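The following blocks contain the structures, represented as structure tokens.
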Structure 1
Amino acid sequence: MSDIRQYVHPESLPPMRADKAVAAFLSSETSRSRLEESFRSGGVRMNGTPVSKKFEVRAGDVLEIKMPPSPETEITPVDIPVEILYEDEDVVVVNKPAGMTVHPGSGTGADTLVHAMMHRCGGNLSFAGGTMRPGIVHRLDKETSGALIMAKNDNAYFRLVEIFSKRMLDKEYLAIASGVPTVGSGVINKPIGRHPTFKTKMCVIETGRDARTEWVLVEKFGGRASLLSCKIRTGRTHQIRVHLKDLGFPIFGDYTYGFQKNKFREIPAPQRVMLHARRLSLEHPTQRGKSIDVEAPPPEDFSELLNTLRNTYI
């Protein structure tokens with residue numbers, strides 16, 4: 001059912017356009033796109049008569065706003081445990097498990113992150129990005145674990161989209177790499193695009209989009225492997241995986257991008273790409289002056305591989 005809201009224009013405010021007044025009044029409840037739908041459908045009225053977005057409201061004017069219903073979702077909430085790193089009324093940050101797909105798509109079942117979070121949040125996620133992607137602003141590959149932020153309402157969603165598109169945040173990943181760099185840190189500035197032959201893969205290619213990855217050597221395991229901290233300043237598909245392969249240090253378990261398990265016969269072959277989104281830091285999307293800075297503990301298989309490498313090669 002549609003909700004009805006009543007707005008009374010305060011005497012302390014000057015006359016203003018109806019859409020601006022209503023948008024400020026309902027800023028925490030809905031998006032501008034839904035408000036525009038209300039105006040288009042005649043759902044914003046004064047004294048029973050529909051008003052336009054440009055209608056000037058004055059002190060004492062009373063508007064009744066009929067809100068369009070929230071979008072229907074085809075996603076059934078499923079009780080799947082997910083570690084919560086941070087939560088408030090606007091956003092939630094989860095530690096996504098390795099092996100979990102973020103949202104439904106071709107070939108997925110009712111076991112994605114959004115199925116879990118629809119249950120965890122009681123359906124209170126933003127549908128501004130689509131009915132099959134509630135709350136989703138950014139993604140992690142299925143095999144990548146770690147910190148991922150989701151929007152609970154449309155205001156938070158659109159602000160987060162802006163934050164991500166303008167790269168106004170800090171994202172740090174940990175990668176267990178094959179081989180050891182000869183220097184302690186570096187920057188990879190190489191464009192990434194779709195592989196010309198294998199369409200499911202990405203690669204460094206001149207016709208690709210600009211991509212920048214900054215990396216630091218955290219730990220080395222003999223001359224065989226290393227733990228790298230990576231920060232991405234762009235958000236290309238498989239960016240860290242492609243850049244590290246191009247640098248000559250493919251990630252453990254990344255058989256798509258060059259990892260060769262026969263070089264490490266002394267240890268069990270990794271069952272997934274050993275990449276973990278360790279830290280996420282950004283300005284809070286709706287609460288002025290507040291920031292969100294969370295760290296996601298690495299999963300057990302990641303920590304176990306590090307210990308195995310230490311015991312085997314050091």
Structure 2
Amino acid sequence: MNTIDEKKQQLFIGIDGGGSKCKAVITDAKQRVLGTGVSGPANPLHGVDQTIYSIVESATLALASAGLAADDIKHLIAGVGLAGVNLPSLMDKMTQWQHPFSQLFLTTDLSIACLGAHQGRDGAIMITGTGSCGYSLVNGEEYFIGGHGFPHGDHGSGAWTGLKVVNVVMRSLDKLTEPSLMNEKLLAHLSCDNALDLVEVIAHQPASFFASLAFVAYDAAKKGDELALAIIQEGAQYISNIADRLWENNPQRLSLIGGLTPVIKPYLSAHVIALLSEPKMPPEQGAVIYAKQQLDLL
């Protein structure tokens with residue numbers, strides 16, 4: 001196994017931590033990818049200890065992927081973008097962490113996603129993954145929309161969609177609304193026979209669990225289910241509204257990113273779809289850009 005020769009090269013690790021997973025990428029100073037790793041949830045809003053564990057695990061996997069020793073984590077310069085650290089209390093908790101890296105530069109998942117999508121230049125993004133939010137960086141000014149967390153916010157996200165599916169199916173099973181194609185699909189997916197079974201399965205589940213149910217709505221909508229289509233259209237309209245508000249800030253580019261992007265994009269307003277540009281780099285590489293920017297400032 002190789003080790004890092006500090007005199008010969010400087011290596012960076014970019015980490016993107018969200019509600020469902022944590023992605024890591026190791027690059028050299030020229031941003032060439034050497035290794036990658038993926039671990040579990042890394043949103044400190046749902047657990048600081050879990051977030052720290054996922055960061056270290058993803059970094060360890062990326063080191064192995066790069067053919068480097070696990071102990072080389074102490075030589076890596078880390079850029080870390082996390083969901084939830086827009087809340088000052090969580091930012092404080094994470095900055096107090098005695099991390100294993102050479103240096104660590106912490107920011108929001110929105111910041112690194114925007115830097116990656118536009119390769120370090122000004123722009124705007126909407127994120128539609130486990131959660132949802134909007135962000136722009138124009139002339140040094142940051143602007144945030146949403147990102148308030150599940151279940152009280154994150155409209156149009158995977159978690160929000162999954163929860164809406166459960167709500168509709170529950171009402172249908174109680175015969176308060178018409179049956180939906182979502183009923184059979186959701187019950188089969190969760191191995192449930194009735195509403196009481198469903199309650200037991202979903203009780204105390206995290207956002208990532210509900211995000212895993214979003215496919216039920218999209219599959220049913222494809223088959224013409226009007227209740228499923230109504231859920232999707234409501235979420236897509238919220239994302240479209242975010243796009244319109246961000247565009248008022250005059251960003252150079254606008255991108256839609258996150259796991260829900262391929263399925264929700266066709267339901268956005270036509271003028272919003274026309275505004276979208278493909279992201280140039282993933283968020284974890286945006287985290288490397290952030291680390292390099294902060295290092296230059298030092």
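Every read-out reported here was derived from the displayed coordinates using simple, explicitly stated rules and does not represent laboratory data. Everything numeric in this text was worked out from a predicted model, so none of it was measured. Cβ atoms are built from the backbone, for glycine too; each structure is taken alone.
Observations
- Ranking 1, 2 by mean count of other Cβ atoms within 10 Å over residues 93-100, the structure that comes out highest: 1
- Given 18.6 for mean count of other Cβ atoms within 10 Å over residues 157-164, calculated: source structure among 1, 2: 1
- When relative contact order in percent (Cα under 8 Å, 6 or more apart) is worked out for each of 1, 2, structure 2 gives the greatest result.
- Once distance in nm of label points 7 Å out along Cα→Cβ at positions 13 and 37 is computed for every structure in 1, 2, the highest value turns out to be that of 1.
- Origin of the derived value 20.3, 70 (Rg and Dmax of the Cα atoms in Å; candidates 1, 2): 2
- helix-only ellipticity at 222 nm (-39500 (n - 2.57) for each DSSP H run of 4 or more, over all residues; to 500) from the coordinates reads -5500; which among 1, 2: 1
- Comparison of 1, 2 by FRET efficiency 1/(1 + (r/R0)^6) of positions 21 and 117 (r between Cβ atoms, R0 = 25 Å, to 0.05) - largest value held by: 2
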